[in-house]
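Next come the structures, one after another.
Please treat every number below as a calculation from the coordinates, not as lab data. Bear in mind that the values here come from a model prediction, so they are computed numbers and not experimental data. Cβ atoms are built from the backbone, for glycine too; each structure is taken alone.
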Structure P
Amino acid sequence: MLKAIVIFLLFLCAQVLSSVITLLWDNSDFLFQGGSLGSLSLSSFTPTGIGLGLWIANLFIFFVLWRLRLTSKHLLGKFAKGIPTGGGMAVISFIFIGFGLSFLLEPLHLEDGQMMRLFEKMQGNIIAVSAVCVIGPFLEEVIFRDGIQRHLMRSGLSPWLAIPTSSAVFAIVHMNAAQAVPAFLLGILLGLLYHKTGDLRLCLPAHIINNSLGMLLFHLPEMQETMSGFSLWFSLTVGLLFLLGGGAAFYRSIQK
């Protein structure tokens, strides 16, 4: 239990460190001209600054976790021997479930804390996009599945308590309802994938693909407008079809 708490605190440190690096990068000209740290501006984070902050902070915190032996020795397990039986279907069905949740939650217009506007601003910056789609999912899987979930189970908690607990924490750190609700539900699926394999062979690609498709939508504004224009019943019907079909396929895949 203590190790799970330490890992979560290190994750919070990564967020703080990322913000500090972003702040320093975006105000570097001001600092080089003799400006004081106490006068730094918080109003205009740039995509490059955000991307660099995420990359540097997340890699540093991963190094700390590794040095403290809080991560598994082999995060990807027996990846060289191939994907486990049903693994490919599990990842695909995970994406289908993600689509289903998007359709079901769209009519609710949940508060996103301006995150969608921030992601839209980041979409054309390769450093920021790669941070959101690669290093972000990587550290989150290391923290919440290989870290918190694994250590909760090692402390004696059953998987059926450890998985929703780590998923709840995963949802809370997103800090807004629009991301927290799907993060909790998808976090449970990622937890089941981790429990199936004991490593990140399936969780990591599922998480990366999910985030990448989300960023891709910002390059397809017509699709976003079309989705927002769907009637309530159409969104619910399509969402349920994706959710039920994906859920059935996911269930079958983790049983193999």
Structure Q
Amino acid sequence: MYQSTASLSRMAQAVAELSDAHCHLNLFDDPKAAVADAMAHGMKVILATGGSGKDNLQVSELTAEEIVFGIVGIAPDFAHSDARSVSSLHALVKANKKIVGIGEIGLDFKIAKTPSDIDVQREVFERQLALAGELELPVVIHSRGGFDEIMRLLDKHKMKRVMFHFFEGNGSDAIEVEKRGYIISVPPVENSKRREAIRAIDVKNIVVETDSPVVGKTPLDVKRSLEMISKIKDIGVEELAQTTTDTLREFFYI
């Protein structure tokens, strides 16, 4: 039976899978309601990400939700206060098969007040890179102002699977990420440098995120990221949604 182009487009939209590569689901007033609403609108994968010892425990609990997978780690802004929690990550991962990565971890030069602050961040970061290597898990990177140093440490620890969350690098940085087989995650915030980064690399090295509720309001705000990339890459939003979800599934083995 003949079907119009419009009809086929609606069918494609109905089956395209949405995914949120990075959100802080535990910070929502009602995380379960946020997940239910996302599922009702085509969301198939949500990566709930920790950053502190407390966040990590909450994230682990939230993986009980069907489409939710967990990322746990100690972020740079908790490097001083929660460094001891790094030692508990191994047991947390081993106890929950739906924890699929270590993150968000990295360096944040913008919040460091002294060189010793960076030293602490670096020490906590390297401990977690070593742990990720031991557990054979990918890492989710938080990078502000420390891209070159982060890349050096990733090389040092021979990291193979790396996702740069809320990528803030330029086109040249994105190409360096792509050369290593890493991926970038694009938030629903458009600027010239982000457009340059998206333009510079293959769409198969890009996933989308909301960083909600900190940046986006809900996981469904990935649609704004998809629309941005769609314009730059001249790819349909539905096709792009499926491609980014496929990339996310393959990258995290989910």
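Quick notes
- When distance in nm of label points 7 Å out along Cα→Cβ at positions 76 and 204 is computed for each of P, Q, the largest belongs to: Q
- Which entry (P, Q) yields the derived value 0.99 for Cα Rg over 2.2 N^0.38 Å: Q
- With helix-only ellipticity at 222 nm (-39500 (n - 2.57) for each DSSP H run of 4 or more, over all residues; to 500) derived as -22000, matching label from P, Q: P
- With relative contact order in percent (Cα under 8 Å, 6 or more apart) computed over the structures P, Q, the top value is the one for P, the highest of the group.
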